[in-house]
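These are the structures, in structure tokens.
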Structure P
Amino acid sequence: MKSIIVKIVLFAVIIFLGYMIYQSIQQPVKFLKEKKHRDIEVVQRLKDIREVQSYYKNEKGVYTPSFDSLIAFLRYGEIPVVNLIPDPTDTTFTRTISDTLGFVKVSDSLFSKRRNFKIQDLRFIPYADGAEFEMGAGTIDRGGVTVSVFEVKAPFSVYLKGLDEQRIMNLIAAEKAIERYTGLKVGSLTEPSTDGNWE
């Protein structure tokens, strides 16, 4: 009888230890899977902001550091619809004439095909309980030329909140060790670049 009880206890211990080993293997896999899912949504929002900033700069000549200005531009700003036709007086076929056909709202031009896109959500980091992106804009001098720049950032500690804290700290430490920004960002306030650090 005792041997049966010992076998049952040992079997239960083996199952419990197997479960614990399985969980220890699955935790980093789950973390990376959820991080990748969140990264995709944050990157999409950063791309959206970059695109709106690009239109804003084309219209105003500079980038804006304000989400209020960016969202107002997205809601009310208009861009021309231009038709390029060959210049009939040009025999080399290299010159064109631009004919403005009308104007279209910036939001319609950029996001009309995106379902469930909400303009007011542009400022908010996904999965961050209402936290906003850090956004700045300014100008830098490059070879005697003044260049308009902008930067938008989402720290890991903000949009990965709720996941394994130790893994988030390890991720931040790894990025700091190689002197990279500890999160996702687009643009730069020190370089004339609109690239994202995921590209």
Structure Q
Amino acid sequence: MPKGSPELTEARREEIINACERLYQTMSFKEITIKEIGNVTSFTRTSIYNYFQTKEEIFLALLQREYELWISSLKEKMEQTMTMTKDEFADMLAHSLEDRAQLLKIMSMNHYDMETGSRPERLAAFKLVYGEAIRTVRSGLDKYFSDMSASEKQDFIYTFFPFMFGIYPYTFVTEKQRTAMEEADVNYVFMTIYEITFNCVKRLLD
């Protein structure tokens, strides 16, 4: 593969994103640095700056990839299914997010930092994919619930997408958080990604 070819550039970008993803399994956003990412790639740390200027850009690219995978799974399911009840649509969305815990984790914890720490062109590329996610869910509402008004569909979108930012913190609780809530006598009901998403979508559709 020739040096500087689009294929090589994309392969190296993917290697950097994959390295970041592996580190994120055991390290926090704050702990991960360009140096740490460089240590687990096949090229030098300084070479990373040819592809990403900040670690925030790397995380944003990882989040973008997670959205693309989510969009693909939704489209595949909707292409295979001509009709859905409200329960079935809620079940589809809940299962689709159940498989994308990393998407929910990144967006809930580091979204603001990623956007402010990325160049405008990187942010614009991400927003294109984010917009496609919104259009994909909206297309499901259009396909399966023709009786919903345009304003009802818009209300669904502008409630469901902000809701997604809170799914991870409510469904992945550390032992320290659990103990603190028990000591504070907080009546907290622990739910799975599927349960909390299904219940939300059902309420929005009813």
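Each value in this text was obtained by applying a stated rule to the coordinates, not by laboratory testing. Quick caveat: nothing in here was measured; it's all calculated off a predicted structure. Cβ atoms are built from the backbone, for glycine too; each structure is taken alone.
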If mean count of other Cβ atoms within 10 Å over residues 60-67 is calculated from each of P, Q, which structure is the one that comes out at 16.0?
P
Test item: mean count of other Cβ atoms within 10 Å over residues 140-147 calculated as 9.1, pick one of P, Q:
P
If FRET efficiency 1/(1 + (r/R0)^6) of positions 44 and 68 (r between Cβ atoms, R0 = 30 Å, to 0.05) is computed and equals 0.60, the structure in P, Q:
Q
Consider the structures P, Q: one of them gives 1.7 for distance in nm of label points 7 Å out along Cα→Cβ at positions 28 and 116 as calculated from the coordinates. Say which.
Q
Output 20.9 (Kirkwood radius over Cα pairs in Å, calculated) maps, among P, Q, to structure P
Structures P, Q compared on FRET efficiency 1/(1 + (r/R0)^6) of positions 76 and 172 (r between Cβ atoms, R0 = 30 Å, to 0.05): the greatest is Q
Structure responsible for -15500, with helix-only ellipticity at 222 nm (-39500 (n - 2.57) for each DSSP H run of 4 or more, over all residues; to 500) calculated and labels P, Q on offer:
P
Ranked by mean count of other Cβ atoms within 10 Å over residues 52-59, which of P, Q sits at the highest value?
Q
For relative contact order in percent (Cα under 8 Å, 6 or more apart), which of P, Q scores largest?
Q
